[in-house]
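Bear in mind that the values in this text are calculations on the coordinates, not laboratory data. Since the model is a prediction, treat every value here as computed from it, not as a measurement. Cβ atoms are built from the backbone, for glycine too; each structure is taken alone.
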Structure P
Amino acid sequence: MQTSQSFGIHFTTRPDKAKNGKEPIYACVTVNRQRAYIALKQNVDPKNWDGGKGGAKGNKEEVKSINNYLEKVRLVIGNSYKELQIKRKMLSAKAVKDFYLGEEAQVYSLSHLVTYHNETSTEDLKWSTLKHYYVTQRYLVKFLETQFNATDIYLHQLDYKFVKDFEVFLRTHKMAC
C-alpha cells in the first residue's frame, strides 16, 4: 500500500505572530510536498534567527538552548515518521504531526470499510442481499491483488480511475462464487 515518500523537517518563525520582539518557532513537516506546521512554544529574537538554516544563530546560551531543543524535536518528528512507516500507517504531513502530538488519527482502508458494512448490515439486510456484498468483497480483494499487488488500499487512494478499472475487472473477470 505504501509508495515511495519524500520527507523533510524545517524550522521557521512567524513574524506576524511576534510578541515582545520575539517570533514563535514552528516545525514544518513535509511529506510528498504536503506541509503541516507544528507550533513549538518557543520564541526567538528575529536578529538571532537564520531562516536559511532553520535555526538560531550566535553563541549566546539562549541560542544554544534553542538549537538543542530544535534538534531534539527534529529527532522526535523523524522517529514519528519512522514509527508510522513501521506500523504501515498512512504517511502524510498531517499524520506525522498528529503522531508527534499524540493525536494519531484513524486512517481507514477499503477492506475495513467493506468489512464494517457487512458486519453492521446483518440486521438490516436479508441474507440473499448480504451474500452479494460478500461476493463483491471477494471480487475487490481479487482486483486489488491483480491490479495493485496488494490486499487492501487506503480510502484516500480511491478515485474515478479505480472505480472504472474495477468495473472493467468485474465485466471481464470470471470467479467462482
Structure Q
Amino acid sequence: MKGVKTISTILYYITMVAAILYLTTTVYALITMLTDWSYVVSADGTTFAVCYPFTETRFLLGQNNWGYKVFNFLLPLGFYGIFFWLLSKVFGVFKRPKLFTQDGVNQLQYFYLANIFMPPITILLASIFAGEIEEGLEWVAVIHFFLGVFAYFLAAIFKQGLHLQNEQDLYI
C-alpha cells in the first residue's frame, strides 16, 4: 500500500499544478479578452491571439468571434481546469491513511459526473452557439465518457467498502 500512497501523492501534486495552470490560463484569457490587454486581433479581424503577460509573444490563438471564444476556447479550457482539479482530489483519496471514507466516495462521484456530463454539454453548446466544434472533440468526449464510467464503478466499489468498513466498526 506504501507504493500506492507514494504514486498517488506524486500524481496528486502533478494534477493539482495542471489544474492551477489551466484555471489560471482560463481566467487570464478571459481578462485579456475583456480588457484587450495582451490581446491581438489579426489585420483582417478573423483571428485573435492572447499574448504572454507584458509581452507581444503569442500564447493562445483562435477565431475572432464570440461563439468560438466562449464555447470552443474558454469553456474547454475551464473544463480541463476542473477535470484536473477533480482528478487531483481523486488521487488525494488514495494518499489518505483511511481509504474508504464518505469524502472519498463523494470525490469519485464528482469526478464521474463531470466526465460523463460536461463533455457532451460542452459539445452541444459549441455546436449550437459557435456553429462548429473542433476536429476530434467527439472522440475526446467518448474517452471522457468511458473514464466517467470507470470512475462510476470505482465509486460503487468504494461505497461498498465504506459500508463493509462501517459494519465492521460496529462489531468491534
**Q.** Structure responsible for -15000, with helix-only ellipticity at 222 nm (-39500 (n - 2.57) for each DSSP H run of 4 or more, over all residues; to 500) calculated and labels P, Q on offer
**A.** P
Q. Out of P, Q, which structure matches 29 when percent of Cα pairs over 18 Å apart, for residues 23-70 alone is calculated?
A. P
Q. Upon calculation of Cα extents along the principal axes in Å, for residues 47-126 alone from the atomic coordinates, which of the structures P, Q produces 50, 32, 10?
A. Q
Q.
If Rg and Dmax of the Cα atoms in Å is calculated from each of P, Q, which structure is the one that comes out at 23.5, 75?
A. P
Q. Which structure, out of P, Q, was distance in nm of label points 7 Å out along Cα→Cβ at positions 15 and 103 derived from, given a value of 2.8?
A. P
Q.
If you rank structures P, Q by relative contact order in percent (Cα under 8 Å, 6 or more apart), which sits at the top with the largest value?
A. Q
